[in-house]
Structure I
Amino acid sequence: MTGIVDYASLQAAVTEYLARDQDTTLIARIPTFIQLAEAKFNRQLFVRQMEQRATALVNLASDEPEFISLPGDFQSMRRVRLSSEAGKPCLEFRSGTQLDEYRFGISDVAGQPRYFTVFGDEIELAPTPDDAYTIEMVYRRNIPPLASNDPNWLLSLAPDLYLYGALLESAPYLKDDSRIQTWGLGFSTALNDLNNLGLTSTFNAGPMTIHVSGQVV
């Protein structure tokens, strides 16, 4: 077996491991197995490479400048701040209901945003911006699908995760319960190793301490 370096070589490796290279119907399903594995990665993998930074400019010409579209690969928010302002102040998260109550309390007067919430595919700011602020978002992103991003960073980092993930998804299709334990062990080992590596690289293997940041107003 040659090395797994891209989408085609991954599919070839899956075919070889399944030992069904004459089964054209099965081979045609391998991209689906990979897609299902990627969906699982997005739910269960937590590594620093999934952290992304993006900026957006408040559009004062919009009827609703308080709403900004989220990046297409957005999964969850880590931090939002006004990068165009001195000190780059961070915005505090509030629920949609809390934002509505806050707007009502200040009669929806425009000003420098202090709070944010995530609503569908948009981020909502409050107060409504009174200037064309630059918003910086640090967020957890989805893994770029290998089918359209060949190769992606995850395949380069962990070809074993992709291989065992795809093989594990093939077992129910093949009705081969005996393979689930084998493929599942390979998948969980690779996943746990990556998540542990993610913790080590994020916190530099140092002790974690809690600091009180100050009073919340």
Structure II
Amino acid sequence: MKLKVVRKHLYTALALYLVYVVLTIYVIASTEDNPINIAAFFAVFNNKIPPLTPLISVISTDDYGRAFFWIPVALILWYLGGKYRRASVVMVSAFIISLVLGELMKHVLYEPRPFLVLHITPLIHEQPDSSYPSGHALIVGTGAFSAVATLPWYISLPLTIEALLVSYGRVYVGVHWPLDVVAGWVLGIANVELTLALPQYQEFIYSIMRSLLGWLGRGSQGPSTNY
């Protein structure tokens, strides 16, 4: 079977992966506690918005703003069928790539979190594992860009706002450097573009989702891969 590739998405993905590689090389060469990253971190961390702090703290903790938000979103989109089911398939397909690459990066490269370097007290408890890239930013960025690429603006906009708030919150509570978040978004968007470039990969994930979620939904149609 010949592999089908949508070139415009593939080229965009490759360009974004190159940007991610450049960011990673910069982080390795300069370490994350460089003057620019420190200044950007404190610009967020030292300027709290008291009315928003409880909300930001909650959605920035563990999986509350990540898995506990985006899994229901994907399931709801699947249930609605049609173009929404296609969005669900793209989203889940890209999530899989992001989870694999995110875990790989966490094991390949260790960068200490800002509270370990700057000796500050974060607003939430966080494990002292690698800070780079931000796993939260990677996942919510993947979800948000999947929504932008496949859904009407009035649906993708609030989803993107949630993703941006979670990403901002990871710096706000003191557990990530700004570069972690930027890198997470770049990698997440690249993974969505790669997913869009590979219709057969989407169809494969769709077949798995249909076998697992066939009972959930109003329609039986699969995702449209005519981009």
Structure III
Amino acid sequence: MVREPLYRSLFESGERYTVEKHEKNDDGTYTVTFENGFSGVFSADEYIKYDLFADGEENRHTYAELMHDVDFARCRGMALSLAKASPKPSAAVRRTMLSKGFSDGIVDDALEALTAEGELDDSLFAERYARAKAERGKSSGSLVIRELEMKGVESDIAAKAVAKFFTDDEAVARELAVKKARNGDSYEKTARYLLSRGFRQGLVMDILEEVFPKSGCFRGN
């Protein structure tokens, strides 16, 4: 399978393309040389679909159409493989496709198509991420929202997903504080831990004032 994008600068012409020569490679791909001097490697499917075997004849497609259609198909295929390999937000897939050399327009078109097909779904990704974090019980809802935003998920989508699974930060923070106290962690160490998990400072202080005296633990370093 050929994955690399075509060289855009050589394919911006609105003229119909003419194949000068073509050669089949050992891996089943084809190296095609056009009348304008550009040579590109195409898959067998692309070779047939775009009539790249028609030596010396002007094709019904233009260079620009060939560039767009081939790059779109390649970009979509790579993006789909990424999305199926492991759940990813569309922003992450977009960054990867741009790093491969595909143009902004091609990437936008490919991701729009995958979104319409249901292959890319930021809402579903956010819900799965939030559910997994909630099941672990070690983070506040606000921290998970920030993490999703850092992954490129829009704020409203992140907040909506988190709201489904994080309904009581206070209960989660209290449970964590009790576990820390029973394990012999100090007041200060427990406070730092809870704050690092995104719980509000006021909430953390209130819970620690409740938990540590009751647990029989004392503040320490």
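Rule-based calculations on the coordinates, nothing more; no lab input. Here the structure is a predicted model, which means the values were calculated and not measured. Cβ atoms are built from the backbone, for glycine too; each structure is taken alone.
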Kindly point out which one of I, II, III the value 14.4 was derived from, the read-out being mean count of other Cβ atoms within 10 Å over residues 70-77.
I
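-18000 is what came out when helix-only ellipticity at 222 nm (-39500 (n - 2.57) for each DSSP H run of 4 or more, over all residues; to 500) was calculated for one structure; which of I, II, III is it? It would help to have the intermediate numbers written out before the result.
Values: I: -14000; II: -23000; III: -18000.
Derived from III, not from the others.
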Label whose coordinates, when relative contact order in percent (Cα under 8 Å, 6 or more apart) is calculated, return 34 (choices I, II, III)
II
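Taking distance in nm of label points 7 Å out along Cα→Cβ at positions 38 and 166 from the coordinates of each of I, II, III, which one would give 4.8?
On the way: I: 1.2; II: 3.1; III: 4.8.
That value comes from structure III.
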To test your reading of the models, identify which of I, II, III gives 5.5 for distance in nm of label points 7 Å out along Cα→Cβ at positions 102 and 182 when calculated.
I
Which of I, II, III yields 69, 43, 27 [Cα extents along the principal axes in Å, calculated]:
I
